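Undergrad: What follows are several structures.
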Structure P
Amino acid sequence: MKIAGQKGMINTTKKISALRQILAALEHFEKKDYECAITLAAAGEGQCKEKTTTHLFRLIRAKFSADETNAVINWLKHSSGPDGAEITELEVVTTLIRAIQKFVGTYEEAHQKFKDFSAWCMAKGYTNKHFIEQADPKASKT
């Protein structure tokens, strides 16, 4: 692999890192690189501090165990488990929604690609309403 330029370094934050990972996950999703999409979305989700319990992850956890909730994510991260797996589009969409909702809930802002993905999810029947809830800019922060 040839990489142009000199040795480099970046300064980043949890917010920037999470945003980049989720945006990269969306790009991989479009290419049907489902393993990359799930791994990056889960990493981005994990970098966001939980501010609300109404996002998809908490709704899923209310019905399923941690192992069930993160089965594919954990399979992708660890050498344990069977050698092969089937990853459905629904699994990727669910992981992306989890990451996007947690990012928006944490940072109270949404990238246009998040909004586009929300609209795509509605058009494809994955959701029946937009899943991005922006904070009211006039509301006081506590």
Structure Q
Amino acid sequence: MPKGHSYYNLYFHIVWHTKNNYPYLTEDVLKYIDKLSRRICRQQSCEVLELNGTEDHLHLLIRCSKWISIPDLMWAIKGKSSYEISRQEGCNLFWQSGYALFSVSEKDMPNVRKYILNQKHHHDDWPRAIARGKE
């Protein structure tokens, strides 16, 4: 098939944690990581669709070019955010070495977006659900 006739629509949901699940991700830090991630993704022909998280982990939903290297993208986002935030805030932000990567179909996009946007509510309810034996 000629290159001009190729079609792809690649969506990924990526999750990663702070080192030792340290609760470092304040609202200001999340906003900065969102801005930085959008810039890095644009440079690599990706688009950030959603980014949200809690004090100790982030969820990122992206649409990617077929040429993107996810390990290179994550190295850039994690490395640059750790360096910049540590430099600006005068503290050390470290990430765990890995991440979770899930492909997302167009059909599931609304549910994944809702899940990412509702992270704080989801995690606020989780301990109470365990106490009630619901999860």
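Undergrad: When volume of the Cα convex hull per residue in Å³ is calculated, the result is 123; to which of the structures P, Q does this value belong? Walk me through the intermediate numbers first.
TA: Details: P: 165; Q: 123.
Label of the originating structure: Q.
Undergrad: Matching task: 1.2 is the computed value of distance in nm of label points 7 Å out along Cα→Cβ at positions 9 and 113. Pick the structure from P, Q. If you can, show how the numbers build up before the last one.
TA: Working: P: 2.7; Q: 1.2.
Only structure Q yields this read-out.
Undergrad: To continue, here is another question. As an exercise: relative contact order in percent (Cα under 8 Å, 6 or more apart), calculated from one structure in P, Q, equals 25. Which structure is it? Walk me through the numbers on the way to the answer.
TA: On the way: P: 25; Q: 33.
Structure P accounts for this read-out.
Undergrad: For mean count of other Cβ atoms within 10 Å over residues 33-40, which of P, Q scores largest?
TA: Details: P: 20.4; Q: 17.5.
When mean count of other Cβ atoms within 10 Å over residues 33-40 is calculated for P, Q, structure P comes out on top.
Undergrad: Let me ask something else about it. Out of P, Q, choose the structure whose coordinates give helix-only ellipticity at 222 nm (-39500 (n - 2.57) for each DSSP H run of 4 or more, over all residues; to 500) equal to -18000 when calculated. Intermediate results must be reported in sequence, preceding the final value.
TA: On the way: P: -18000; Q: -14500.
Traced to structure P.
Undergrad: Related question: Comparing mean projected area of the Cα convex hull in nm², for residues 57-96 alone across structures P, Q, which is largest?
TA: Values: P: 3.1; Q: 3.3.
When mean projected area of the Cα convex hull in nm², for residues 57-96 alone is computed for each of P, Q, structure Q gives the biggest number.
Undergrad: If we compute FRET efficiency 1/(1 + (r/R0)^6) of positions 25 and 105 (r between Cβ atoms, R0 = 30 Å, to 0.05) for structures P, Q, which one ends up with the highest value?
TA: Numbers: P: 0.95; Q: 0.60.
Largest value of FRET efficiency 1/(1 + (r/R0)^6) of positions 25 and 105 (r between Cβ atoms, R0 = 30 Å, to 0.05): P.
Undergrad: Another question about this same structure. Which structure, out of P, Q, was FRET efficiency 1/(1 + (r/R0)^6) of positions 17 and 81 (r between Cβ atoms, R0 = 30 Å, to 0.05) derived from, given a value of 1.00? Could the numbers behind the result be given before it?
TA: On the way: P: 0.65; Q: 1.00.
Going label by label, the one that fits is Q.
Read the figures in this text as sums done on the coordinates, not as results from a lab. For clarity, every value in this text was computed on a predicted model and none was experimentally measured. Cβ atoms are built from the backbone, for glycine too; each structure is taken alone.
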